[in-house]
Structure 1
Amino acid sequence: MDPVILSRVQFAFTIGFHYIFPPLSIGLSVLLVIMEGLYLKTKNPLYHRMARFWVKVFGLLFAMGVATGIVMEFQFGTNWSAYSRTVGDIFGSALAAEGIFAFFLESGFLGLLLFGWNRVSPRMHFIATVAVALGAHLSALWIIVANSWQQTPTGYHMVQAPGGLRAELTDFWAAVFNPSTIDRVSHTLMGAWQAGAFLVLSVSAYYLLKGKHLDFAKASMKVALVVAIISSLAQLHTGHSSANVVAKYQPAKLAAFEGHYPKSAPGDLYLFGWVDEETETVSGLKIPGFLSFLVHGDTKKPITGLRAFAPKDRPPVNLVFQTYHLMVAIGMGLIGISLLGGFLWWRQNLWSTRWLLQLYVLAVLGPQIANQVGWASAEVGRQPWIVYGILRTADGISPKVAPGEILTSLILFGMIYLLLGALFIFLLNNKIKHGPIFDDDNDDDANNDDGGSVLEGQRA
C-alpha cells in the first residue's frame with residue numbers, strides 16, 4: 001500500500017464529504033437575504049414564513065459543515081507534514097484569515113439568525129442574516145485564496161531552513177490576489193449559489209407535486225428560480241474565464257481537460273469522449289479547432305499539448321478529461337432547465353408542468369455532482385504537483401506515517417461519515433416532511449392552504 005495514494009484518497013474523501021455542505025449553506029444564505037428583504041419591503045407574512053423555514057435548513061447545513069470541516073485541518077499535520085513545513089507559512093495565513101475574518105462573523109451572528117425571531121426587531125434580524133451570508137462568502141474567499149495559491153503561487157520566495165527549503169511570504173496581497181484567485185472564487189461562488197437555489201427548487205417542486213403549502217412553494221420557487229438563472233448563466237462566464245487562466249498558467253491541466261496530446265497544434269473541443277493514455281489518442285465527438293478559438297479567438301492558433309511535458313509531469317489524463325466534461329455537461333443542463341423554468345413561469349404554466357417539477361426534485365443533485373467533479377478535475381489536473389511548480393505531491397507526505405495507520409483512519413472516517421450522512425438525510429427529510437409550520441403560527445399568518453395554512457398543512 002502506497003502511503004501517498006492512501007493519504008490522497010483519505011483527504012479526497014473527507015473534503016469531498018465536507019464539500020456537500022458549504023456550497024449549500026452559502027447559496028441558501030443568499031436566498032435567505034432575499035426572502036427577508038422581501039418581507040421587510042412588503043410586510044407579507046408569507047416571506048417571513050419562508051425565511052423561518054429555510055433558516056432551519058441552513059442551521060442543519062452549517063452544523064454539518066463545521067463537524068466535517070474540522071477533520072481536514074488535522075490531516076495537514078498527520079498526513080502532510082512535509083507540505084505544512086514547506087508552505088505552511090503561506091497556506092496557514094489564508095486559513096487563519098478565514099477563521100478570524102469570516103468564520104467568527106458567520107458564527108457570531110448565527111445565534112441571532114436561528115433564535116432571534118421574537119427577540120430582536122425584524123430589521124436587526126435582517127442585519128444578522130446579511131452578516132451570516134457575508135461571513136459564509138468571506139469564508140469561501142479565504143479558502144479559495146489558499147487553494148488558488150497552490151495552483152498559481154505568487155508573492156513568495158524559497159529560503160533554506162533547518163528542515164529544507166521553505167516558502168516564505170514576501171507580499172501578502174500578491175499571494176491573496178494570485179493570478180487564479182478572482183476567477184476561481186467567482187466560479188466557486190456561482191456553483192454554491194446554484195446548489196442553494198436548486199435545493200429550494202427541489203423542495204418547492206416536491207410540495208407542488210404533493211399539493212401542499214402551495215403559496216409557500218410557489219413563492220420559494222420564484223426566488224430560487226431567479227437565483228438559479230443568474231448563477232447558471234454567470235457560471236458559464238466564470239468557467240470560461242477560469243479556463244483561460246488555466247491555459248496561461250497550467251497548460252498541462254488544460255491539455256488534460258481536452259486530451260490534447262500534440263506538442264503544439266490547434267486544439268479541438270470534445271463534447272464527450274474517451275482517452276487512451278497508452279496510445280495517446282482520444283475517441284469521441286469533437287468540434288475541430290474550437291478549443292483554440294475559446295482560448296485565442298482563432299481556430300488555427302496552437303495549444304500546448306501533453307507531449308510538451310515529460311510523462312512524469314502529466315496528470316492522469318482520462319480521469320481529468322471525464323470529470324471536466326461531466327462538470328460542463330451538468331452545467332449546461334442546469335442552464336437549460338433554469339431558463340425553461342423561467343420561460344414557463346412567464347407563460348404562467350410552470351406550476352402545472354409536472355414533468356419539469358419532477359425533474360426539479362431530482363435536480364438538487366446536479367450542482368452537487370458538478371461541484372464534486374469540478375474540484376476533482378481541478379485538483380487531479382494539478383498533479384503531480386501539490387503546489388504547482390514548487391512541491392510535488394509525493395514530497396509533501398509525512399515521512400513517518402504508516403500505510404496501515406492511514407487505512408485504519410480512512411475506514412473509521414468512512415464509518416463515521418456514513419452515520420453523519422444518514423443523520424443529515426433523516427433530519428433534512430424530517431424538516432421537509434414537517435413543512436413550514438410553526439408553533440406560534442396564527443390565523444393572521446395562515447389563513448388558507450394556498451397561503452400556507454397550518455391546519456391544511458397538518459392534514460397534508
Structure 2
Amino acid sequence: MIVDSVLTNAKAYIDNELKNCSIAIDNAKIFKVSTETHMPKSDEKINLKNFLVFPGLIDSHVHLRDEEKSYKEDFYTGTAAAAAGGFTTVLDMPNNRPTTLTVELLRNRMNLAQNRILVNVGFYSEFPNDLGEVPQIIRQGAVAFKLFMAHQIGGLNIDNDGLIKEALMKIKDLDSILAVHAEDKDLLMKNEQKLKNQNRADLNAFFQAHSEEVENIAIERMLKLNKEIGAHIHFCHLTTKIGLDQIIEAKKSGLRITCEVTPNHLFLTQNDSNYYGSLIIMMPPLRSKINVAALMKAIKSNQVDTLGSDHAPHTKKEKIGINVWDVKVGLPGLETTLPLLLTMVNEHQISIGDIVRLLSENPAKIFKLSNIGYIKKGKNADLTVIDLKKKYKIDVSKFHSKAKFSPYNGWEVKGKPVKTFVNGSLIMDEQKIIAKMGSGSILRRN
C-alpha cells in the first residue's frame with residue numbers, strides 16, 4: 001500500500017509522553033504511528049527534523065468576524081492567523097452582525113465560511129427568540145450555545161431566570177453545552193452609570209465598572225439556576241479567584257461545569273494599563289496579581305479545563321480613544337497564544353502536557369469533537385509542529401490577522417509553531433500560508 005504522506009523524525013506527544021516516531025497519513029487520517037522502518041511507502045515524505053508534534057491545537061474561543069464585520073477580520077484572514085499560530089481548529093463565537101441565532105443564519109454563516117477557511121471551524125449559536133428552535137440549530141451543526149450576561153445579545157432575555165432555566169433544560173436534554181460570559185448586567189450598568197454621572201471616562205473607570213463583584217455575582221447566579229438542572233456550563237475567560245473557587249466547589253458537588261482562562265489574564269494585569277493604555281481594554285478586564293496567581297495555580301492543578309485566546313480583532317482606531325466607553329473591547333490572540341505558552345514551558349512554569357491538555361484534549365472532549373485532539377490511528381491528521389528552542393520577537397506587522405496590534409509586540413518569546421497540518425494537508429510552513437482557501441472543514445458537534 002502507498003499512503004499519501006509520511007512525516008519522519010517527529011517527537012510526538014502521545015499518551016502523555018514524547019515519543020520519537022514517524023507518522024503515516026492517508027485520506028486525511030492518521031494511518032500509522034511507528035518507527036520509520038515500519039512506515040508504508042508514500043507519495044511524499046516530510047522530515048520534521050526532530051521538532052515537537054502536538055495533536056492539532058483547538059482554540060475554542062475565537063471571533064472570526066466576517067459578514068458585516070469583515071473590515072475587522074474575515075474567514076480567510078482569521079483562519080490564516082489560526083494556522084500561523086499553530087491552531088488546526090477554532091470555534092467561532094456568535095456575536096456577529098447579524099448575530100448567529102437561527103438555523104438560517106447559522107447555515108448562511110457555514111456556507112459563507114466553507115470556501116474561505118484554512119483550518120477546521122465550528123460555530124456557536126446564541127439562543128433563538130423561540131427556544132423551540134434549539135433542536136434544529138443543533139441539528140444544523142452548532143457546537144454549543146453562548147449566553148452573554150453583560151448585555152442583551154441574542155433572543156434569550158437574560159433578565160428572566162425562568163427563561164434561562166428553560167434554556168438550561170434544553171441544553172441538558174439535548175446533551176449540548178452552554179458557554180457563558182459571566183458579568184452581571186444590572187450591577188455593570190449601575191456601576192457604569194454612576195461613573196458616567198461623575199464624568200469618568202478613564203481606564204480606571206472601566207476597571208471599576210467591570211469589578212470582580214460583577215463577574216462573581218454572574219457566576220453565582222448561573223450556578224444557582226443550574227443547581228437542580230445539571231446542564232453542562234462552560235464558563236469563558238474566568239478572571240477572579242472568588243469565581244474560580246465557586247466553580248471548583250460546583251465541580252466537587254458533581255455538576256457538569258468546565259471553565260476557560262485566556263492568556264491575556266495570565267500575562268497582563270491592571271497595572272499594565274499604565275503602559276499600554278486603552279489597547280488592553282477587554283471584557284472581563286485584566287485583574288490584580290493575586291487573581292493571576294490564583295489562575296496559574298488552578299492551571300497547574302488541572303482545575304482549569306481549557307485555554308482560549310478570545311481572539312477579538314478590531315481596527316487600531318477602534319482601540320484608541322480618550323473616552324474609555326467608546327473603545328472596542330478585546331485583542332487578537334491567535335498568533336500570540338502558543339508562543340507565549342511555549343515560553344512558559346521553557347521557563348518551567350507549565351509543562352508540554354499542560355498545553356496539550358488545555359488546547360487539544362480537553363476542548364475535543366468538552367465540545368465532543370471526537371476525531372481530533374489526539375495523535376492516534378484513525379484520528380484526523382491535524383498536527384501542530386513546534387520548534388521549542390526558537391527565540392524571536394513578536395512582530396505585529398507580520399500578523400496574518402487584519403488586527404495588527406498587540407501588547408505583546410516586541411516581546412521576546414521562545415518556542416514557535418513551524419508547520420500546521422489540517423486533515424493531512426500542510427497549511428502553514430515557516431509562517432507562510434501555502435494552502436488554498438477552502439482547505440479547512442466545517443465541524444459539527446457529534
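Each reported figure results from applying straightforward, stated rules to the coordinates on display, with no laboratory input. As the structure is a computational prediction, the values presented were derived from the model and not from experiment. Cβ atoms are built from the backbone, for glycine too; each structure is taken alone.
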Looking at structures 1, 2, which one was mean count of other Cβ atoms within 10 Å over residues 176-183 calculated from, given that it came out as 24.0?
2
Tell me which of 1, 2 gives 19.1 when you compute mean count of other Cβ atoms within 10 Å over residues 24-31.
2
Taking percent of Cα pairs over 35 Å apart as the quantity of interest, name the structure among 1, 2 where it is greatest.
1
Determine which structure produced the value 50, 43, 30 for Cα extents along the principal axes in Å, for residues 168-375 alone, calculated from the coordinates; the candidates are 1, 2.
2
Suppose mean count of other Cβ atoms within 10 Å over residues 16-23 works out to 20.6; of 1, 2, which structure was it derived from?
1
Using mean count of other Cβ atoms within 10 Å over residues 72-79, single out the structure from 1, 2 with the greatest value.
2
Suppose you compute volume of the Cα convex hull per residue in Å³, for residues 80-295 alone for every structure in 1, 2: which one lands on 203?
1
Can you say which of 1, 2 returns -8500 when helix-only ellipticity at 222 nm (-39500 (n - 2.57) for each DSSP H run of 4 or more, over all residues; to 500) is computed?
2
